[in-house]
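A.B. asks: Take a look at the structures below.
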Structure I
Amino acid sequence: MRLNLGTAVGFSLTLMAAVPMVHADDYVCNGYCELGPDDEVDNLIVEEGATAVLNGTRVDANIFVRDGATLEATNIYVGGNIQSDGAASVSVSGSEINGDFQVDNDGAILLKRTFVGGSVQLFENNTGGGDIRVVKNTVEGNVQISSNQARRILVKRNVIDGNLQGESNTPDPKCKGNDVQGDTDGQFEGC
């Protein structure tokens, strides 16, 4: 039987595309990266200025978002923490984070419909006219939002097992419909 080389190469490429991409070690995103539901990594490192778009991805340990980087994550699983320092923006929705969600010195922030097994800590973020939104999450630890500057800071319809605390935010945060088991302090007093 004679096999056409072009057909064989096309068939091989089709088979390769059907095989899930599984990354066993740390995955470093430089530039632009997309990871989907067939992707699994230990740690994800979004390098300076890079953009990582995750949809259904499993990260067994932690996500680190570097200076000027962007993280857009939907329906992901994170076994540890999401930590960001100086990112352009961080957006996580419909996900599970078993550790902390810690964002410092960043731009716009969205945390929506996500389970956080640890605490949410948002400190010294300047969104450059963007928003900080923490909406419809379940947080087993504390939510601490302090020294941020944004167009709008919204904390709405969250279930928080710990405390809801914040001070020195500009403008004053808007909060509504939160179920807080612990204390509400500072700008969140009486929320």
Structure II
Amino acid sequence: MAATAPRLTAVRRSRPGRAELELDGRPWRVVPDEVVLRCGLAPGVELDRPLLRALRGELRRAEALDAAARTLSRRDVSTRRLRERLAARGVRAPAAETALTTLAAVGLLDDARLARTRARSLAERGWGDTAVAARLEDAGVPVEHVRAALAELPPEPERAALLARNAPDVRAAWKLLARRGFAPETIEDAVGPLDEDR
């Protein structure tokens, strides 16, 4: 005689966004509401193998989405960095990719926006294009978004001239601007040539 599949006997609200599942009259597990909806879980439903597989996949997807959303709630990160963080947490690639696609579709994960925002912030704090590009690339921002973000910044010579105003002399201005990642030609345009005899 074949064993019968376990049956859901109750689906109850556990807390906001979560439902408690009761299996054959005993508490079984708490799952996100969306998993209940996606799997069609309701009292009387038998948990056969196909439904258990679907439930397991939906739970992985929900866990990946939750982990990704928690990361983004603390700080905007690039798609590459978020993918790496999910992998480090043991989230499997298919679930991670689904979470990344979902977050990008709703606008919570946007490499172009991240590049623009971070480039503008760095430029306002006195960093040159080379330093801005390096920091964005280090943050996992794709090169095409780095280039586009740099193109939207005020011209580097203008930013260099503003920063160099507070330097006591040309040599100090050169050192400051070089440390801040400004190109040599930009520094020379902004403060003049560096005469070795000065």
Structure III
Amino acid sequence: MLAGQKPNSENTMRMIVGLGNPGEDYEDTPHNIGFAVVKELARRFGVDLRRGPKPKMESARISGESPFVLLRPMAYMNLSGQPVLEALKWYSLKPDNLLIICDDVNLPLGWLRFRTEGGAGGQKGLVSIIASLDTQAFSRLRLGVGGGAPGADVAAHVLTKFRGVRKEQAERIISKAADAAECWLREGIDAAMNTYNQQEE
């Protein structure tokens, strides 16, 4: 059980999904920051992410009184929905047991935003997940990566690797987002929103 966490009387499993693109070419890019957060959580809990339990997914299950699953859809961002749907079915979970972590070009680098539902805001992974689940009612944690100014080449920005100072900033937001995800697990979405829905200092 997470430190400070109240026992989950219903023993309800939850799932944290980080979005990104598979392949080395996409590592350390803004678009893969969700992948990086799940990797950091796996490191913290001492588990390895492995392929399965269904095709096009990589996961780790953390057991205990309050079990949860870490998941990375191993499909391109705009095809994330089907692996997420299959994982929910495999673990017999509902969308309200789900937290999606993804990049957001409309937030400055370093900002975090929890939401309990809502549209995709142009984020292609969320577009795919909403379509596959046929609902917008699931928690999401958007991580600001910047680059969404009018006229900007957003595609080039999110696929360009972090370097120098921006890499240091990215490492901080990955750590902070992992803290935020643990808060969601430990205290729920309302507490997570109250604590983390603020700009980077």
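A.B. asks: When helix-only ellipticity at 222 nm (-39500 (n - 2.57) for each DSSP H run of 4 or more, over all residues; to 500) is computed for each of I, II, III, which one produces -18000? If you can, show how the numbers build up before the last one.
C.D. replies: Details: I: -2500; II: -18000; III: -10500.
Derived from the structure labelled II.
A.B. asks: Where is mean projected area of the Cα convex hull in nm² largest, in which of I, II, III?
C.D. replies: Numbers: I: 11.8; II: 15.4; III: 10.7.
Greatest value across I, II, III: structure II.
A.B. asks: Additional query: Ranked by relative contact order in percent (Cα under 8 Å, 6 or more apart), which of I, II, III sits at the highest value?
C.D. replies: Numbers: I: 10; II: 13; III: 25.
Going through I, II, III one by one, relative contact order in percent (Cα under 8 Å, 6 or more apart) is largest in III.
No value in this document is a laboratory result; all are computed from the given coordinates. Source: prediction; values computed, not measured.
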